[in-house]
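Next up: some structures, all given as structure tokens.
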Structure 1
């Protein structure tokens, strides 16, 4: 896809979307182009943003849509991600993360589930069914172990892996009744005029209360100490009016581990299928997070026994 000289192509993410900054107007705007999965990346993306905006969460507004030509034009939040901000030396990480958690609590209080999309059709945020969690975890056994095991070993591993993951999913305590961004981490949060804006919302579901905290605190892209992670978990729990701490920690640990297994699978797929190899460098830290949450933790014994049969790096 080509746009005119006033359009600057921006650095992409792990999705199939392409982004351009339109400098023709003031203020500038962002073109989101997607000729694959365009319903998700354009129509659903704007629908979720509309729900967030209606609930006083800063998300990009739709300026124009040209769905037939595979793009939408949205508000430009600039270049300052929270990830970039945290990389600066003279910033108080605790203050920033507390503000992020306050925003997350606000997002989790959203009760709205439906909205009209720009095609005048009803959009309803889907439920995070157990099958979706299982299918996500299976990305690990589908893509990562291919380079580790023989065909026979793969079949045995995959069968055992599904059984172990199902068992972990069954141990989750909370209901699927909370608005979940699903990729709630510092690279998807923007500083916009001293406020925090949210992007990359198209995968939102109604799911487990612990999911977005696990995305944020055990983020594979931004390393934090074990002590800092514990502090953030405690701050989140304190921010809740009514929450069972033991149930939350249980669900947080399970979701963190399943999510990072999924991430290892996705990053391997990006390298093998899409030739995007830059994400491979994040896999060792994903393994560190999995080991940290599963070590000396009885509920992960069967998973650890299985993972010990392959190379973890």
Structure 2
């Protein structure tokens, strides 16, 4: 009985202390709402996400030298909308974004994608006590959300025409995958795309074979959820071939076979040759010679060769795939 009374007494003391703590403890106060004037403020709580974004081409969209050149240093003011946009939720999902006058050097930043007009930010959970007042918004993962900028050149429309919507595969699955495949770790904010050569390589498959005395070449869009290449009409991908020489010998110049590209509106004399999702292009070279051959596909962010009469893809473009064809 003494033991029982001792245990009961201890329980009373513990419970009493707990009740006193609950009664007199100061309740957790909600953080005062923050006014966001720079994406650097997000780094304080979201260091990993910020570090990923900082290395992304979203972060560099205003200072990217290729964009600067193609837009005539943004004298083409239409380019400002998507390279320094105001918050997407301000103009509305499915509508073209509006340009901002401040913080342009931050490009497509945290504020552009997450800030809500009524205050707080769009996120993956509700947390009214946090300083940024995140509100769970499924809209962030919708292709229409990306499309406010990336459908400028019909990339989202191309995705809609593919098999991927029926398979439940959208933009974020390829361009913002879950970190280590773990839903609890969130999505990768590097937003890999046309500047990531490994991702571009995974988009297409190159095949080549002899067909009698001819060379038969195929390029299949096996991995892009849209046409290849897409988004920026400045991008191009070219198929070349040449005779293969003995090791140590000077290789011959590449011979151009085909270009995948969609022209700008002012390029009225250029054919649209984007390769749609799941499609295969077939090309043919008659009488390429009886010796071994090399076939390659290269990729460029800008389609203009230094010397248009003698393209040098080894120095001016990135190699995606190379196939050797036996005699």
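Laboratory data are not the source of any read-out in this text; all were calculated from the coordinates shown. Nothing here was measured: the structure is a model prediction, and the numbers come from that model. Cβ atoms are built from the backbone, for glycine too; each structure is taken alone.
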request  = Work out relative contact order in percent (Cα under 8 Å, 6 or more apart) for each of structures 1, 2, then name the structure with the largest result.
outcome  = 1
note = Value 42, calculated as percent of Cα pairs over 28 Å apart from one of 1, 2, is from structure 1
remark   = mean count of other Cβ atoms within 10 Å over residues 211-218 gets 15.1 when computed on, of labels 1, 2, structure 2
message = By the measure distance in nm of label points 7 Å out along Cα→Cβ at positions 59 and 75, tell me the structure among 1, 2 with the highest figure.
response = 2
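Out of 1, 2, which structure matches -13000 when helix-only ellipticity at 222 nm (-39500 (n - 2.57) for each DSSP H run of 4 or more, over all residues; to 500) is calculated? List each step's numbers first, then the result.
On the way: 1: -13000; 2: -6000.
This value belongs to structure 1.
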